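What follows draws every value from the coordinates through simple rules; no lab data is involved. Small disclaimer: the values here were computed from a predicted structure and weren't measured. Cβ atoms are built from the backbone, for glycine too; each structure is taken alone.
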Structure P
Amino acid sequence: MADLSAVARTFFPRGKILDIRPHGSGNVNDTFLVTVWPEQSALSQESTVESHFILQRLNTEVFQRPELVMANLGTVTRHVRRRLEREPLSRGRRFELPRVLLTPEGRDHVYDADDNFWRALTFIERAETFDIIRDQEHGRETGRALGLFHRLLADLPGPQLANTLPGFHVTPGYLRFYDETLAARKAPPLPEVAYCLRFVAERRAWAGLLEGAKDQGKLKERVIHGDPKVNNVMLEVDTGRAVALVDLDTVKPGLVQYDIGDCLRSCCNPLGEETEDWEEVRFEPDLANAILAGYLPWARDFLTASDYAYLYDSIRLLAFELGLRFFTDYLAGNVYFKARRQEHNLVRALVQFKLTESIEAQAGAIRTIIRDLA
């Protein structure tokens, strides 16, 4: 790892850096919280004194065009800020996205001596994240944050954004990569592996459902977050209200069904993605009801009848898709997702596959929730 103090000083050359420590629980990038001496803050680019900022090393194995990630980030945050200034869509409530911080030379990133790509972002103060939904009100606020995000970006043409992750959330592509990986490597003779192999084989026929609907013109691309899981929604410490949506590296043109399905997949599993008790994983319909009750009032202006028709399928498919990605990465030797041990991504896959089973078992109840809230 690079000299973190030296990298931080490129974004904060005039003040004093007090502390740098790991921050968050992301599976892809390396993220650090930098504490600075506020009276001499070099971060006052908008006349705002700040005592912290985020320093992040982008994983360029994943984001192979990091300059396009930064361009998307700038486009989206500027658009949202203009919308909020022009229209009181947040209804008097605080809502913000992280801003890009520039070096004194005006650069939005720097490379260190080892050719690592670093950037700095504003830190959302007085807010916190959770890896598991605490209660229905937390779920409602999470849905509200995603709905407001989609609403604010509904008039931003998708072509203004680069596709920074070609194939992201295109389930048939993940299935092809799975087949290639399985053909190149012998699967370990574990009962959990055998379960996963059967699980994928039984469900591969509907992997292209959403992409097929898009190709047929039933669904259209819009600007999406790409990764709106529970710990990317920040709640204000004092009020518990959602005040920010973070981790915008995956913002790109896509189907809103990907975002809605991923959000519910993440939030409606009370045991969380990292549980070891994968056999006990379940999908909680009451949380789904709360999230959609928070989301849909913001989305009714742009969702179509076809969008609603595919909401259940998106929840089921996104849980399956993430399980497939975890399982493929386990078979490939844990090359994409950070893993603390050899079987970590296998267990993560089992969690998502059990969640998929629970979603399928409660299809009627989930469809009823969607119909009643539409």
Structure Q
Amino acid sequence: MNDDAHSRLKLDAPSFENRSGATNAGGTTASIRDVAQRADVSPATVSRVLTGSAIVKPETRTRVLKAIADLGYRPNQVARNLRRQKAEMIGLVIADVENPFFTEMVRSVEDAAYRLGYRVLLCNTDENAEKQRSYLGVMVAERVLGVILAPSDPDAEEIGELLDLGIPLIAFDRAAADARADSVTTDNLEAGRVAARHLLEAGYERIAFISSPEVVTGVERLAGYEEIMRLAGLRPRSVSGFSRIEGGMAATEELLADADPPTALIAGNGQMGIGALKALRARGLTIPRQMALVMVDDPFWAEITGPPLTALAQPVRQMAERMIELLVDRLNTGRDEPRHVVFDFELRVRASSQSV
């Protein structure tokens, strides 16, 4: 980690790495990664030695302890106490608490964790990288057993530092850049394809997409839609709604103002779906006679609107249960190799996309 990164961590989050003053061969502060490199093991193995884990082989433990002595490394108090406190807390960091998908995920994770005797510490980043950095620091300070994270910044170095301390991390909705983290996601590229195919098969050709290019899930959903439209010999049209209700309204109004407006819309998430619905009603347009509407994600209200909305649903409860299984497996076995689970969306056809 460079000096700028160290400075950022000191502002309002507990430090992730050693600050004891021990230095490595390059004259910089020795870190858990330096010890791992010297001992030819993973940082997670070093963490297990520091916390007295019984799953480390004696010869490996000896090699790690020698590297610690050679480098003069001393772990900070947070890292040293991390496992000794026998905490039952799991950290859950979501990207947008207003998004019904994340709200449902919170409930599902809490249910699955509680059944196994764990409690959940919840944080919300609002898709803000700085808030994510701060909250990951909170997870270390609270000595959580593991973290379930919807990354607002998948490339953040703090994710790697968390893993260096031996804290398992499960990324969901989007994968983390650090290859050591597990992930539980859905096939967003295929979701875009399925939505476009459904509308084409229902007889619509002027199909537009309201996208959220600021997150990788939105990029993938848009790419799937564009692929199917081009295969059908049709021109893709998209406007960014930036995952928000207001953005969905503005995007829909922009598309309706086009000289050749669409006859069908795909909203890239539930929030933008609400915005599209509000804009269409403000114009007095009927669904689906004047505009078909399909939405990615299926919040509870989608089937009670007038008319009920066709949606692509993520298996939220199954995803939550799988994340808890992966986390418990990491805790019980010390597994190092990452696992990546990808679920499919389910197309739920309702009246908003009836055939023309």
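When Rg/Rh (Cα atoms, Kirkwood Rh) is computed for each of P, Q, the one that comes out at 0.96 is P.
For FRET efficiency 1/(1 + (r/R0)^6) of positions 170 and 202 (r between Cβ atoms, R0 = 41 Å, to 0.05), the calculated result is 1.00, so let me know which of P, Q that is. Traced to structure P.
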